[in-house]
Structure 1
Amino acid sequence: MMRHIFVMAGIDGALEGLVSGLGVGAFFITPWIAMNYAYANRKPALTLLDGGYAVLGPGIIGLVLGLF
């Protein structure tokens with residue numbers, strides 16, 4: 001799905017892919033995780049830790065998609 005979004009948005013470079021992947025993680029995945037953890041009354045530190053992984057993963061995927 002991320003590749004489809006990149007093609008539709010015209011993202012075709014490694015740096016553009018990296019930034020877009022980081023944006024997907026930071027603005028789509030991390031708020032969803034934070035909301036779920038808030039409802040479960042989990043520690044905020046866990047939200048930060050898992051949110052960091054949620055930003056890092058799509059960032060790497062975006063970089064790879066931007067390279068190819």
Structure 2
Amino acid sequence: MIKNREFKLFPREIKLPQIDAIRDTLKVVDINGLKQINQHIVKTAVENKVFENGTIDGYIVGCIE
């Protein structure tokens with residue numbers, strides 16, 4: 001999909017934040033709160049049987065943590 005230019009992470013009309021804004025935000029983010037949110041999302045997804053045969057709706061998904 002990447003070679004065929006079919007894969008788009010963000011549409012062209014979306015203005016991405018500058019690196020300074022990202023850096024400043026990351027300085028004040030509550031990491032423990034984010035971990036709790038992530039754990040809750042995963043727990044709920046497992047309970048709702050979202051994951052079947054290692055996929056989500058047939059898609060193989062990766063995560064950057």
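Odds and ends about this structure:
- Structure (1, 2) behind the derived value -13500 of helix-only ellipticity at 222 nm (-39500 (n - 2.57) for each DSSP H run of 4 or more, over all residues; to 500): 2
- Structures 1, 2, by Kirkwood radius over Cα pairs in Å: label with the highest value: 2
Every number in this text was worked out from the coordinates using simple rules, so none of it is lab data. Computed from a predicted model, the values in this text were never measured in an experiment.
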